[in-house]
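Listed after this line are the structures, all set down as structure tokens.
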Structure 1
Amino acid sequence: MKIGVIVDSFRKDFRSSILEAQKIGANGVQIGHKFLIGESDLRVEISEANKILNDAGIECSAVCADIGCKMFYTKSRELIELEKKLLYIAKELGTNIATTHIGVVPTDKNCRQYETMHEVCFELAEFAKSIDGHFAVETGPESSALLKEFLDSLGSDGVAVNLDPANLVMCAGDDPVQAVYNLKDYIVHTHAKDGIQLMPFDTRRTYAASYFDLEPLLWSKCIKEVPLNEGGVPWDKYLAALREIGYKGYLTIERECGDTPSEDIAAAIRFLDSKNVR
């Protein structure tokens, strides 16, 4: 396996983030869409991004194409086409993986939310397949068993999984080790993150409240992200499961909070190296 870092976690411009990733010994980076599309001051041209990556000896592990779950409930053509653009950009950056959250897979297959989500995911999966890419759904709001059932129903080789063990622990209250086995045929990328669930909750209220006509619930009341090996992810068993299924891709460190992200990321790399993941 290889160790990556989400560029956004450094909270710096692109070049500075890549140099920081190089300095602390990462093999690659996952690049957030804010660096690739839109009018943000942080945006970098693809050719420039590739030069910065090549000069640093860092590869792109995946593109984070998480532009919100609205498209999966409303079938917004504008957002669907933007998602496809990010799949193209991923290829230009030397990877074939674009990851995203899709909202919450409903348990009721006959509701309109399930129907629209299924339709949009199938379209994006088939598009990804057509360009030899992976539309990778990130784990979190539902159990891995429910997610697998949904992905199986798509019947497309273009759909995949970005396995985030912390999201499973914090949100779904699910076992990330069993998730590895449940989703083994889909996993193309993983996040290395840790956390705890503060209380059980309906994930629809945090991920997609308005689309289910529910009262929103603050994330801070439900979950707490913590540094690697300080939360509920059983790392020894989790890494053993990844090895058992033959996973050789990235463990990409994500640090969304804390005052010293670079220090936390460096500590996470040391922790993963202590587990001989590469």
Structure 2
Amino acid sequence: MMAKRIPTILPNLSFEEALEITKIHSVAGILPNDVPIITTRPFRTPHHTISRTALVGGGKNPKPGEISLAHFGVLFLDELTEFNKSTLEVLRGPLEDRNITISRVNSSLTYPSKFILIASMNPCPCGYYGSNEKECTCSEQAITRYMSKISGPLLDRIDIHIEVTPVKYQKLNSEEKVETSAEIKERVNKAREIQFERYKKYNIYSNGELTPKLIEQYCKIDKKGKEILQTSFEKLGLSARTYGKILKVARTIADLDGKENISVKHLAEAIQYRSLDRKYWKNN
């Protein structure tokens, strides 16, 4: 339910983005006849039985796969551990390079794949590992086997890891006023405008596209922030790739907060989103 609502808060499509999406869907042969140009961000939800070719593209006459059909939109993988492990591993390259090259004997085609990957899964086979509501019935070996279906390198390429606890009836029935998607989207659009203006000379749209050199230039943190980051790396055993992701997420949090500089508060929140893999994958 949460994943399906992500497109409602994503920034508006630019004309260039809409044109790219339309071209890809046209090449794939799925562009409706009555739609001259796609104006909404794609939301793709392939089943866990999907093949590697259908996910990344290919075939006798190479066509775009789900990762390219989700270009500038969302690719949602529900029940992540049910996917074939070798199928998931092919995502590592596109998540890093933001494109996929399909090579055949007589030709080589490259399709763009700048998508937001959202994945969901249970913490164990029974679904109650770590729950305060119900006792987990899985053995330690079963939990380890279950978690090992998701590799460390793939986890490293996912910017944010969040544990979602069951929603109680009182919360569902609450009359408390919450932010609407429209209100959130307004903040997101403002943050995107800030980023677009900041990076226009580099021909990139967002913090997620920052290179290591640009991270150094635009994601500066003060002495206190560096100390916090160092402590987190030592305690959580984070990787070098994670370092850049934490800084990019902190930069985005600061942009949403309307702040020019990354503060300790922004950095602490970004680090919080990277601690979950060490809780559940600590033995893998």
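Values in this text are rule-based calculations from the coordinates and carry no lab data. Being a predicted model, the structure only gives us computed values, none of them experimental. Cβ atoms are built from the backbone, for glycine too; each structure is taken alone.
As an exercise: Rg and Dmax of the Cα atoms in Å, calculated from one structure in 1, 2, equals 17.6, 51. Which structure is it?
1
Moving to a separate point now. As an exercise: distance in nm of label points 7 Å out along Cα→Cβ at positions 129 and 177, calculated from one structure in 1, 2, equals 3.5. Which structure is it?
That value comes from structure 1.
Tell me which of 1, 2 gives 13.4 when you compute mean count of other Cβ atoms within 10 Å over residues 137-144.
2
Where does the value 1.3 come from, among 1, 2, when distance in nm of label points 7 Å out along Cα→Cβ at positions 9 and 97 is the thing being computed?
Structure of origin is 1.
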